[in-house]
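**Q** Take a look at the structures listed below.
Please treat every number below as a calculation from the coordinates, not as lab data. Please read these numbers as outputs of a predicted model, since none were measured by experiment. Cβ atoms are built from the backbone, for glycine too; each structure is taken alone.
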Structure P
Amino acid sequence: MKKEHNSLHNLGILIATSFLGGMRFNMVRAVWQPFVLSLGASMPVLGFLEGLAGRRGLITAIIQPLSGWFSDRQGRKPFVAVANLMAIISLVFCIFADQIGTWWPLLPATIALGLIGISKPARDSMTAESVERKALGTAYSAVMMAFIVPGIFAPVIGGFIAEKWGFTPLFIIGIALECVALVLVLRFLQETLNNSSAVKVPSPNPSVHLAEFRTLWRDIFKRTMIPPSDLKGFYIATAVDAFVWGLGAGILYGMLHKTYGFSLAQLGLMSSVLSGVWAISQMPIGKLVDTLGAKVFLIASEVLGIAVVVGWITSTSFRAFLILQVGWALVAATWVPAMLTFLAHRVPSDERAEAMGKMAAFRGIFSFPAPYIGGLLYDLWGIRGPLEANLIGVIVALMLIIALVRE
């Protein structure tokens, strides 16, 4: 009973900190791309920053195999705390960029933003270690929903604050939210990796020589770039998915702001609709994933995605894009729990964090140039260039999932 109580306690803390992180993320994310453009950055520069440390960014991805490897050996909690600290540092640099009126401080801000991903393998593993196997999809959906729910109202608030008082007050609020989350992690979150399940570290000496560290790094990424034989098709299909969505969707808000003049408040409202539909649908879809299996929802996500991108290409009005956010939310709500559940069912629990980190790195390294390429396509052909490339890519990703992913 005590172990069950501790597990439920941990899941509650993960949900609470996910909610606070979702508040920070959704308030800032809705206006992030217009913010970058307001500092004089071009669309390719915006794409480069997104590729460096966006949701599928290179830094976010390459840090995860290493953090996952250490998390399976040293514990989950330290990496969750470091992520909160990185979010605070990132927002401090954003304030500095806003005050001096130039985009170059966004480079360190973006690096720190990408390093938030250091916690993802640990958080995902903690979630899995807090529930029974049959409830994995539901647990992942619960934590994800806590992250999404603030998106129902936070983007509108963020857009309003940015339009009325500027970006700096918004970033200050984000820092306060992350400080609260950091206190919850340090004070209340309990380690879930016990001594019996932890992978033994060959050398317990904390002052590892630089040469040994380089060897470790090289070994991890060597294994990262060679997917497990039984998961090779899954890795390839999901990596293609990450790349193609980065081409158009990765810079969508910036393109809408620059092409059609959508305001910060309008972009905030779009983000709120996205998060609201995602939050409502996430738990039911997570339970269906547990019941019906993951592959069917990976396919459904891509089919919905094709319809959404066609809508983006053929639409120009704010109302149309607002309605299309409903479909875009369902694309995400079907994809995330299906992808995580598919992988979690196929690796041992003591290797789960490393496996999730390796998959994220494989996808991130593959998709890194996509937003930058999307920015170049925008400069050449306008908004249709990245979106049409996105559409072709989603069709290819769908075919790969059908052909290569084996449940």
Structure Q
Amino acid sequence: MSIVVMKFGGTSVATPDLIKAAARKVARLQKNHDVVVVVSAMGHTTDQLFKMGHQITPNPKARELDMLLTAGERISVALLSIALDQMKLQSISFTGSQVGIITDTKHTDARIIEIRGDRVRNALNDGKIPVICGFQGVSGEKEITTLGRGGSDTTALALTAVLNAEKCIIYTDVDGVYTEDPNRFPGVQKIDKISYDEMLELSSRGAQVLHPRASGIAARHRVPVEIRNSFNNRKGTLITKLEGLEHPQPKAITHGDDLYLITLIQVLRRPRYLSQIVNELTDGGVHLKFFFHGVSEAKRFDLSFITPLVEKDIVKQILKKMITRLEINRIREAIDIVSISVIGHGIGSDSKVLNDTFNALAKAKAHVEAITTSELSLNIFLRKKYRDQAIKSLLNKFNLCKK
């Protein structure tokens, strides 16, 4: 039989009753497939463990945090395996290290190097259901590691690829992928089918339904993914390859909050000036979302960067060291920047989509700080006060919500 990987998020296994409900879903699918299950920690367990660690000390060692946080998934897999056994279904629970999820050595944000998976295959051959801890692995130095936030999605998609499974079903607390956040924008529509590349772009730009690293694995390995709601039996969203020739059309909109805009005023034009600043910022751990400058033929010009707001202090600290050396006149900053991304194949070079976007923004009276385009997206940076009205105007313009 073909293999299907089922992944249950924290909200789907938050209580013993929900764990029993998850077990029933596994039992139904197991009648026609070999099933591999990946489970997150129950409810908000990871957050609670993280908080406890920081109640002991503001700066716990990353290694010990990984040891602490991985306890949550071990509880979930054991309870789900017990629930399956109670239903007379043979199962066996595994930690990430037990199934050979080998990572690099970066604690709290490790990357998967390989998955050996011999114990998973042996369990399937023995007629058992492997129930595996998401979010965790083991480094080549035999240290327990975690994959960062959303790491259980990454575990599930990586296993799907390695096991050559038919598909991966992600069970969560929403009905699928929407044209925007349904909790923030009532009337948005559920998307029945979305391409791998569109989903990767959507995840990378702020959508929370699937982690960007998991989307990346699905895109690279062309792994079919279905996003479904644990709490009902409605059809979800299928992430699959793009079919047919499509006229460029926005598929969804997402947004990201808490961005930081910093502008260097009247920067002196010199060779390699921009590369010096960019290199020092990135070497210091800053994640540049976007940067742009004024007319470069002028003797002086303004140079602006957009970064995550949490990196504001790091950015200012690095630039402070450079002000005198690079003869920067002064610095202007804004801490209320957000991004809005319109996602869809071919839209970045389509004149009609561009015109419609600018018309929708004008209708919303939204002042735009910057825009970037790509084959898959239009990314708009603006002040937070314009965000909701701009999104509503764009949703209406592209028929992505109910009138």
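**Q** A value of 1.7 was derived for distance in nm of label points 7 Å out along Cα→Cβ at positions 108 and 260; which structure in P, Q was it taken from?
**A** Q
**Q** Where is FRET efficiency 1/(1 + (r/R0)^6) of positions 92 and 364 (r between Cβ atoms, R0 = 35 Å, to 0.05) largest, in which of P, Q?
**A** Structure P gives the largest value of FRET efficiency 1/(1 + (r/R0)^6) of positions 92 and 364 (r between Cβ atoms, R0 = 35 Å, to 0.05) among P, Q.
**Q** Kindly point out which one of P, Q the value 23.4, 77 was derived from, the read-out being Rg and Dmax of the Cα atoms in Å.
**A** Answer for the origin of the read-out: Q.
**Q** To which of P, Q does the computed value 13 (relative contact order in percent (Cα under 8 Å, 6 or more apart)) belong?
**A** Of the structures listed, the value fits Q.
**Q** When helix-only ellipticity at 222 nm (-39500 (n - 2.57) for each DSSP H run of 4 or more, over all residues; to 500) is computed for each of P, Q, which one produces -10500?
**A** That value comes from structure Q.
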